[in-house]
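In what follows, structures are represented as structure tokens.
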Structure 1
């Protein structure tokens, strides 16, 4: 549906290319990104502050003019630097919801939603009856129907968020652009609204691009995720794939928590890869392309994949012993830090398992839970 090709954005346009030289001295906020957003999916741009995700979104929206690249929606060219095409934001027809909901305080809930229809060009503007029907439909979908006559300022934070969404939906946009719309909500309401937004997106078959720095939010809501770092995309994939098979160390560190060990590939037999580390040998099952013998790799192991016990199991791969250094009760889980020599391994367990510091323990990791990340 939406295609972004070689998109770059620099705010240092005065630098450009030096005369007689081929090197580009500009600093790029977005350094050349490529991705496609498919019909009916929620595609998330995820990354830390300053990684270029919001600049990418604003470039798609037409609120920023990219330095180079191409953006198309279906058969329409929205931006093409080579051809000199840059369609105005108002003509792109996107629905947009940003971190600030920009609710009009002097208007009722109904008028906030109807306003985008009322200011359309006369040739495209719906009649009064159609406006009432469309506003009523989106208010019902967002569960705001009973608040139609209420002043917008009298809504709760979650209701204001749904109002901003309803106002964007009423124009029947081909694409929704959502820039951290939940960041102003408290933690409990954010969690509720994640599922609410996902429900609406699925029920209405919305195609949306969602920008966030919140890993949990991205994992819960996304059809696919593009993890960004320093203006570039490190990995694109489904949430489970991004979490369980990170392509780079940055992705493994940014998405959740991981234990890291440096190692060298000792042998490869089919899908079984044996890796020698400073603290012992680990066996991994690499379904995709296996690394070569002698290659340096980074071993990534998620804390919940570390199976901790007081007694050795025996005859299981990747079983090591160590001592509990500290533990932390976190409500739904207990984290243990286990020392193996100078190495510290984090385990995340059911709260029924809580082992005091100083206890000798054994832990194992299933080979299919050992992820091998290429060394940069």
Structure 2
């Protein structure tokens, strides 16, 4: 029987209201409530939503809007400056995380290819967790916010190359490794010209019509995201480029404010589908390994970023802040696992190991940030910053 989309939305948002209320009363991070709801209502829990994968694409739109909003508040000059510093840190840390992930997985008794792919999955930190828990003033107007955006963007590029590599290994992709490096500047230049020659004149002429500007923002974001996917980049990078090229527009802030509720709508769905996708019946098989991997990730990532950023003249306080905010694995890790499973390069047991590690690091990392660093959903009034 086809899944009732209206019932699914009712269950997700009514259930999120109940659990979020409980989370606030018990002083817990709201994100944890959304993940818990997915585990309860999903196919491995009560089974109220049998096919959460049908909601995954819609949930993914929240990530696209998140990156678009980031781009709207980042001037190109600031972006280039921070990427130069973040490049070395992102590359060195990714190599280290890969080695640790592959080594621990191999010691747990998994096969060679399983260890390699789990190592690849552990290289990345979560864009959603990292940026969702940053106060807006830090994200858009402070160096630490720009630095985190730079690190996550470079990790996104590494993730794209990883997905291309997996496609080559499986024989299902003939896309050359160099293609993203050529596609990125071409897409950015094309977007700059379109904004300058077409969108800005339209904005100047019709800036009184707020509905028109709202439609333009969504259309431009999704158009560039799709164009990026076609030429071998990710939708997230395309959305970010769409935002950056519009950042100099006088109505960029209006677009950002207008799209925030839409972004949050889809991000609730993302965390729900994340919780619903975990096979609770098989969890016991990988629980010990997932706890060990999660412990390694949450110990190593903050320490690594502290050391590497410290070597680039960042203050210890800022380096620890960035390190703990990036102390988890990523939604890209889950995509790497999905592609590897589809290509028969990864066993189901290793796939569940990564999924369980993702859930553990998402939840515990959220707790660490919410209770210790300024963030929009802090329980303490002292730490709450919107």
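What follows is calculated from the coordinates using simple rules that are stated; it is not laboratory data. Because the structure is predicted, anything quoted here is derived from the model rather than measured. Cβ atoms are built from the backbone, for glycine too; each structure is taken alone.
Before moving on, here are some points about what is shown:
- Origin of the derived value -6500 (helix-only ellipticity at 222 nm (-39500 (n - 2.57) for each DSSP H run of 4 or more, over all residues; to 500); candidates 1, 2): 1
- Computing log10 I(q)/I(0) by the Debye sum over Cα atoms at q = 0.12, 0.14 Å⁻¹ across structures 1, 2 gives -0.95, -1.33 for structure 2.
- Ranked by relative contact order in percent (Cα under 8 Å, 6 or more apart), structures 1, 2 are led by 2, which has the greatest value.
- Cα Rg over 2.2 N^0.38 Å, for residues 314-361 alone derived as 1.51 - corresponding label from 1, 2: 2
- Structure from which 4.5 was derived, distance in nm of label points 7 Å out along Cα→Cβ at positions 50 and 274, options 1, 2: 1
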